[in-house]
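Please find the structures below.
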Structure 1
Amino acid sequence: MVKNLLSTKTYIGQPLKRVDARGKVTGETQFLTDISVDGMIYSAPVYSRIPFGSITSIDSSEAQQSPGFIKFISAKDIPGENQVGVITNDQPLFADKTVRYIGDSIGLIVADNPARAFDIAKLIRITYTELDPIFTIEKSQSVTTGFIHENNISCQHKVIRGNVEDAFANADKIVEAEFTTAEQEHYYLEPQACIVTPLESGGVKILGSLQCPFYVQKAVSKVLGIPFNKVIVEQAPTGGAFGGKEDVPSEICARVALAAIITKRPVKMVYGREDDIQLTSKRHPFKLKYKVGVTDDGIITAAEVRLEENSGAYSTLSSVVSYRSAVQAMGPYVVPNVNIQSISYYTNLPPNGAFRGFGSPQAAFGHERMMDIVAEKIGMDSYSFRKLNIIKPNDQTITGQRLTSSVGAMETLKKSYNASNWGNCPRPQNEGRIKTGYGIALTHYGNCLGAAGWFMDGSAVKITLHRDGSVTVSFGLVEMGQGALTVVTQMTAEAFGIAPSRIQINPTSTEYVADSGPAVASRNVIMTGQAIINATENLLPEIKLAASKFLDCPSQNIVIENDKVTDNAGNTHCSFGDLTDYMYRSNYRMETTGWWHVPELNFNPDDGNGEAYFSYSFATHLAKVKVDTLTGLVKVQKVWAAHDVGTAINPAGIEGQVEGGISQGIGWAVTENLKYNNGLVQSQNLSTYLLPTANDISDVEVIIIEEPEPQGPWGAKGIGEPAIIPTGAAIANAVSNAIGQQVNQLPISPEYVLDLINQSKEQ
């Protein structure tokens, strides 16, 4: 183990400053819009302007006469497969027969400058036979003809355990409720963008704003009909992603790669903001139906849950969203009898794909609203009810998975509650126009891809020692604003016992390491950290052998720490740079690779029983809100956020992740409202799609709880996704507490709040 190389933790647990901060705050970092390549030309999308129909003709003659026109590319130009579905083969690169949403790609214009490319794209004349569009889950369920695909079910998952019917029959009370959650636009700072350069080998090199280089490699290989090794994908500095650059870049890069191959020139694509919003994936809107059985003394005995998701026109990552929402449908609570059904339906809206949390925020809204509603029905306070049912070490999840270690759910609940002082707040607090409310919500988040994507849950690193003691690291996941470069630097520094300043991280590229899966699901710390440990262990014998000969010291006594090579008595012998110089001159190995795959999971997809994930992160968010009963405006005043992170690799980074996740959660819960008109997005800019501003963001108190995970690097677990998951539910519970009415939908718009208040007056 790496611990044998080190005496103590030196860099793990330290609030190391972001290694990429300077370039980003000074403007030195170049994003795709800043980058040019010699001989570069430009592309723009040609897409459907109707939500559903058959293509009858495509006329490019007017476009071809336009100044600057170079090429119009469509399905007939594809040498390989016309298919870019990430999981399900249901999405063509270019529609040649049927269009399924406003934004469905039909072709690509290539021109001599970007403005001309987008103008010329509007000159492609497409005629259609229009079909009756489907925008809602209800209509998708009800039609018997005119299916969007072979049928309207995109995917489905279930968890069935125990005997729900018997448990309901013996329950003292049965409580039912329905909820809805809306779409959410990613609204990353940098729109979708890439540059593709053709290579003499017949392949392509792709520079993209993306989060899953290996997805892109696979899609481009399939479309061009060339092997993976001829598709080089390098991640450019990426201005945010949140899941929106998981699935979509595969489509965009494949189209631009085709253009580069055909024109034999580098081709650039940068979406405008309006196109980005109309064409790309969103957070899945959900309909949630809950039925919960409970004893009079507060023990949950059974739950029947139906989760219905609007998949949009293509499945993209709906299967993963459906799976995660199903296995986490009752949160971090012990429920012995369950019947969970999660079903995604096709509609003629833009595809809904990956978004921070992958269905967990929607499920959390359902199970945490139910916890409050059930508690009220049986006359218990919401905190005590949760304490009574919360999962503890050696308890089982709803899939029957027994959790034996790193189970910090109770600790997060207690510490957030105590920090807020909610239990000691004077009541009532709600005289007058402004009403105050508190709300609490929990999550248990399965780390990494879980049983639904276990086969992809491996990751690689490559580490090179230089003779001056500096180190270069290549890893398979990506920096997209979450601080990955910093924690990878810290973990490498810890593993080798050298200063972070000695470490340089290469841009992520398919050239450097093997397929490391997608940069999603809070995988980076766990996967890359374990791969770093594996790489260090692979090189450790070589390092110790060299040090033993160089210093005439028994290898078992060698310790490397703070850039110094010492013996176990603390006597300094040489610097790390002296040692690596000796290794180089003496022909010792200077490079190593590391690989780590999560443990195999025993899970039965037929009934949803077994090990859904190899480990879980836990979190509790407690929100305090003010509700203006005259205007309906909700102001989130403060959020106490307690997170069980296993081991905190970088506490400052964790705080930043949690604060950012809560801000995004406030947007989803309160301010953001994506509106469509006959399939066309109406909220296409910041005047109509209201991201939370500084005035909307609450004070956040982050409480870090460390329950080390034995299978995580240095005991660490994921944090990126859990940072957002409970926020919407906590806010909804707080608003319900403030106004005395049940909030059963997101977003909590002023209009909705006023409707609830008026309902209370009528009762």
Structure 2
Amino acid sequence: MFALNFHHQSEVPPLRTLVALLTLSGLGMSAAYAQVTSQTSGSAATLGEVVVSGSRSEKAADDLPLSFDVIDASTMSNQQSRTLREALQSLPNASVKRSPARFAVGGTTASAGRDGNVGINIRGLGGNRVLLMVDGVRMPRSYAFRTTTFDREYLSLELLKRIEVVRGPASALYGSDGMAGLVNFITLEPADFLAPKDGSAPRTLGGRVSAGWSGDDNGHTLAGTVAGQASETLQWMVTASTRGARAMDNMGANDEPNSNRTLPNPQSDRDNAVLGKFVLRPHAGQQHVFTLEHVEKQSDTNLLSSRNPLPLSGTPAQIAGAIVDEYSTRSMERNRLTWDARFDLGAPWADTAQTVIAVQHAASRQVGTSVRNTLPLRVRDNSYGERTWQAGLQADKTLRGGGWAHKITYGLDHVRSDINNLYTGLAPLPPEVFPLKRFPDTRESTSALYVQDESVHGDWSLTPGLRFDHFALDVTSQAGFYPPAKQPGQSLSGSALSPKIGVLYRATPVWSVFGQYSAGFRAPDAGQVNGYYENMAEQVAIIPNPDLKPEKSRGFEVGVRGRMERLSLDVAAFSSNYSNLIMDTVLIRGTGTAADPRIFQTINTERARISGFEIKGQYDWGRVVGGRVSTPFSYGKTRGVNRATGKPINSIDPAQLALGVKYDTAAWGVRLDMRHHAAKTAKDIDSASSVKLPNTQFTIPSATTLDLSAQWRFQKNMRLNLAVHNLTNQKYWMWPDVYGLAAASPTNDAYTQAGRSVHLALVMDF
């Protein structure tokens, strides 16, 4: 009985105590959807907006010689975005993969259907090739081995004030993993709730409370913030949220409790998050920000889709091992403590300095229980963890001379992560013996020096930069690593030099032209270097590769910006070359017999070129019938080729057009968004690299969807948000979700998106 109910045991404790205390105090729970800046387009930053990710310091967004996107909390709240996928859905050439929980936990199924939002794709590359940060602190990498995947969504949108997306290689500023770009999640601050209203005096107490419901997963959200001014020098804030939901709906029709099923499996999700901040300003030239963040998530699934259809058939061995019942529990938790200090120095060597020290611990776990026909109970318990220390010192100095003004930014970074994994349970596959580790305990570290010069002369800006990284991967313990006698884990180290140069020309007061060359790299991780797997029944082995080299990218981009009275426009074209791309589990030898088993290895094998363009902006039609009408728009298209084979790159999304109409008055507003997803055709796919021959890759047709959202501000400090997603009930697929599915599969409808659904949220400021 214990084993059968193993999946129901809570892996992450809920935040009931905290929620109760906040509610009873009358402070309520507050939505993290702080209405901070007015976002007009939903994708492009507004004129005058300040961002930090493009230059490592606060800078006017339109002064950056690169492409970026800013999505603020107000936009996410108004459009009822609950996940990162929904928040980024209107960005050109960007996507988030999400696949349903369908497959057996015993390791017998294909690799394409792992659940969760597993990564962000920017301009054709995703996963760990896109750097994710929270307040400038690196988030954990994703980890995948065979049928086990630990995703990267260790965050809660309810804690965020905005999301900053930088496109193109970003390693010149941030180091490893910034191959395709970066996403920086900026959390809320006390000042977001204490700013004076309507010319009144500064506030000493403020906050927000919200409650929401989503129809496509029957999700219920309660969130809240309270912020205060304790003294002239100290501000504080606490934000908390809790959410429960079922499985995300789709448009499948088969309700059979077996592998033919296309409806979602029964699922229960629980998400909790807390953010605390203290801002200390001892005097005008000094600021200290202390941040404590806690995020926890758990998902329990009854895997009906992994059951064998009845009556059982096949060989006696197949009948004996047939799955008759299966459950899975997935949990993840991230805790972060950060000290961020800024000083006005006025010294010859620096005008200002910033020191950041962060400690972060992240852990993920997957527990699967399989009831087999006559064979013993099988339990798979996989865990992965990262404990990270990050420290940085940055200074800047402004110099003037010869008609030029130079802002020189320089500093050093150090990141150290202790990484571990554990695989245990019941009934391992021979010759494995539980417990074991897929790779040994490892310490990954990076030390870096960087410098950047933002030079301005008249209408011209020139921004060169250079960063040197030294990285090391050191095995700290072989204990439990399987099998250490055959293939002990090995260490490696290396370095990378990442240059960049950007140019911006302000041709007229409303038009500017920019261009940038930048480099990126990604160091191999512990799982890629030392991952080991052996299955004698299948005559298969995956062996380590301690000779892996860092992946590299070189990107070019040119663009133009227009900021006219009615029209805001951003256009950019880009082309990037990639080398030493790391491909996981490539067959290097063997035929699959006992005398000649198939041997797989992660290797540097591919070279690629990815090019494309993006258009985004907004047109303001002026006042119509007492309200203001505007049209946000965006379009992106990307093409890529594997230069080693001449084949298309499968990770590139089809083109997407987003077009909206907004109507706003003082009391209410309404918005209609249309998104057109182009088809992914056979000529754009390398089937041989995605599915096993003679199968061909499943392609997706084009689709057009409509979303309707509205806001009613029925009182000064209260508003009701309403959204109807997929208004026309369109049946469609998203390419990132179906990559790796065979065209002949009878269950491809399981990967369809949700049909028409209603979402509501009530928000109150105080």
Q: Looking at distance in nm of label points 7 Å out along Cα→Cβ at positions 134 and 214, point out which structure of 1, 2 has the largest value.
A: 1
Q. Just checking, which of 1, 2 has the largest value of FRET efficiency 1/(1 + (r/R0)^6) of positions 150 and 166 (r between Cβ atoms, R0 = 35 Å, to 0.05)?
A. 2
Q. Suppose you compute relative contact order in percent (Cα under 8 Å, 6 or more apart) for every structure in 1, 2: which one lands on 16?
A. 1
Q: For mean count of other Cβ atoms within 10 Å over residues 206-213, the calculated result is 28.1, so let me know which of 1, 2 that is.
A: 1
**Q.** Of the structures 1, 2, the one that -1000 was derived from, the read-out being helix-only ellipticity at 222 nm (-39500 (n - 2.57) for each DSSP H run of 4 or more, over all residues; to 500)
**A.** 2
Q) For which of 1, 2 does Rg/Rh (Cα atoms, Kirkwood Rh), for residues 438-621 alone, calculated from the coordinates, equal 1.17? A) 2
Q. Among the shown structures 1, 2, from which was the value 17.6 of mean count of other Cβ atoms within 10 Å over residues 174-181 calculated?
A. 1
(Q) Among 1, 2, considering only mean count of other Cβ atoms within 10 Å over residues 598-605, which has the greatest calculated value? (A) 2
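Every number in this text was worked out from the coordinates using simple rules, so none of it is lab data. Worth saying up front: this structure is predicted, and the values here are computed from it rather than measured. Cβ atoms are built from the backbone, for glycine too; each structure is taken alone.
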